[in-house]
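Derivation of every value follows stated rules applied to the coordinates shown; laboratory data play no part. The model shown is predicted, which means the values in this text are computed figures rather than measured ones. Cβ atoms are built from the backbone, for glycine too; each structure is taken alone.
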Structure 1
Amino acid sequence: MLSNSSILITGGTGSFGHTFVPMTLAKYNPRRLVIFSRDEMKQWEMAKLYGNDERVRFFIGDVRDKDRLARALNGIDHVVHAAATKIVPTAEYNPFECVKTNVIGAMNLIDACIDQGVKRVVALSTDKASSPANLYGATKLTSDKLFIAGNSYSGSGDTRFSVVRYGNVMGSRGSVIPFFLSLDDQGALPITDDRMTRFMITLEQGVDLVWHAFEDMVGGEIYVKKIPSMRIIDIARAISPNAPQQVVGIRPGEKLHEQMIGPEDAPHTYEYANHYKILPAIHNWSLDPERISDGKAVSSGFTYCSDNNTDWMSINTLREWVEQNREKIGSI
């Protein structure tokens, strides 16, 4: 589907974009891959990686600007929506800005994609959108609902929307692994709560999930990849096995455990070999055989949380991954 197509990624200079772009160029050889973002310096630095590759284009713009989106989406077949205000404390202290980007930006993108005749849109979500306890999660839940409803809002048009949801991305800029690495050999590592658990997913796995969504989607699905969990104290031990740990308390809006599927979604959730799929409750789409395909309905009251997960990453596995990826951790 993505081969020889025109693709645009919002927020494309972020961690996900730095992985999605080279992987997609290599696998699908798209006709055009447009990086849409508002930071000219990040675009300038990223452009150096692709030299004279005519497939890669850069477009300065903000998802808050609907007119600019419309211009950027002209001739685009597929969109990945990665732009977001996503740092939990930042969102708590700057709520108006978070809403403008995560909610109004989503509305702008949906309208512009429908108006420009985009074929498929996959929006990146987060575990924090499931039973949200902070503003970031609440705005992403709203965004998810908007993209799901976009499938009926598009009317007779062919534009279809789906969502992918995953947790802590290993080694991404601003995440816990590069933070702990920056404090290595500098004393005690700050632990928010020694009971805390987190899902673990690589950027490459996140890209794979987006690719799968493009191939599989009918419209309105939320895809959740099966991934392992880790305790935060074990993440710290993997980074600095001899460093003492100091419990400093949970930050504003932070959850003790990550949840990607809550009990309210269980009646509409189906299980597959490598992922789950939450189908829309509206229009009886959760009963649609084409959307269900070969999925198996989960049990009543099912939840998918980082503390009740059956798959756990070991300290040695994470330590090996860190050593193999040390040069790029936290750099993008």
Structure 2
Amino acid sequence: MADVFQIRLEPHGGSFSCAADQTVLDAAIAAGYWLPHSCRAGTCNSCHLTLDAGTVRNAEPAPEGADAVPEGECRTCQAFPLGDLVLHAPTVPQAPGQRVVTAGARVLEVERPSADVAIVRLQVPAASGFRFQAGQYADVLLKDGARRSYSLANVPNEDGLLEWHVRRMDGGRFSPHAYDKLKARDLLRIQGPYGTFVLHDSPAPIVLLASGTGYAPIASLLQTHAEAIAQRGAVLYWGGRQWSDLYAIDSVPAWEARFPGVRLVPVLSEPGADWQGRTGFVHAAVLQDLPDLSGHAVYACGNPLMIDAARAAFTTQGGLPPGHFYCDAFITSKP
């Protein structure tokens, strides 16, 4: 039986148990403590916390493309405790919150608004206890033990209704099945909620940044916190290769009428000859319009390369405080 250690979170004093063969992040989430994280694969750097006391063993081999862990820090999604730990986690309250739930989900409907995106609507039993916050995600559990993560795109509710936006990827473990074959009344097994991509209380104007189906959690934030986001002032920059990649937009005026007070800027990287809008990298369009981001908060979701480029450019060129860049990076798997 694996040794079990105690992990304390400072400065608020929350604590939980973690087995020697369990990652710090998995143990924290299981106990209801939402440490900062995004990809859970060791590459996004969102889960790094200062290690005030104790030592950890990092997973080997290190994830491909991962940065080295700075001295005195702990990459919680890849760290196994070697004894009791003290972590500096100022954003985590003392009392635990949401717990992770595993539940069966029935497919209600599958809509295919584009050539490679499926909108999957599910229902879990209301009695399952599955409750999420706008911006979080859930995993689909596959029969061989693999899992895939998808952001929840709808408004949190008491009825167990969930919505995923799934982009079909050739060679993917779940997305080709979701796009090609998934149908109403099919059963899935899911687990969640996960993630800290939630709206933070602040008066700062908001930049929403999405690529592809990274729009899903932003749609949930917009629907759930429409008034608060509009009051702060917000603009959504949504990037895709072609117009069809922006699968939730019939027209810019129609979208803006749905979300009053939020401006929409579509950005295409491979537009057709008739495209009259913005082109290039979506994060570059933000800096063209807002060269000074020092007073803003940025919520970004999508391809990890876009997330990394945006974080670096916004903090170094735009003056954005690093703590005001909130992200959920999709980790894509090669076939």
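General observations
- Computed over structures 1, 2, mean count of other Cβ atoms within 10 Å over residues 194-201 reaches its largest value in 1.
- Parent structure of the calculated result 147, given that volume of the Cα convex hull per residue in Å³ is the read-out and 1, 2 the choices: 2
- Test item: distance in nm of label points 7 Å out along Cα→Cβ at positions 50 and 162 calculated as 3.7, pick one of 1, 2: 2
- Structure (1, 2) behind the derived value 2.4 of distance in nm of label points 7 Å out along Cα→Cβ at positions 2 and 98: 2
- Structure (1, 2) behind the derived value -4500 of helix-only ellipticity at 222 nm (-39500 (n - 2.57) for each DSSP H run of 4 or more, over all residues; to 500): 2
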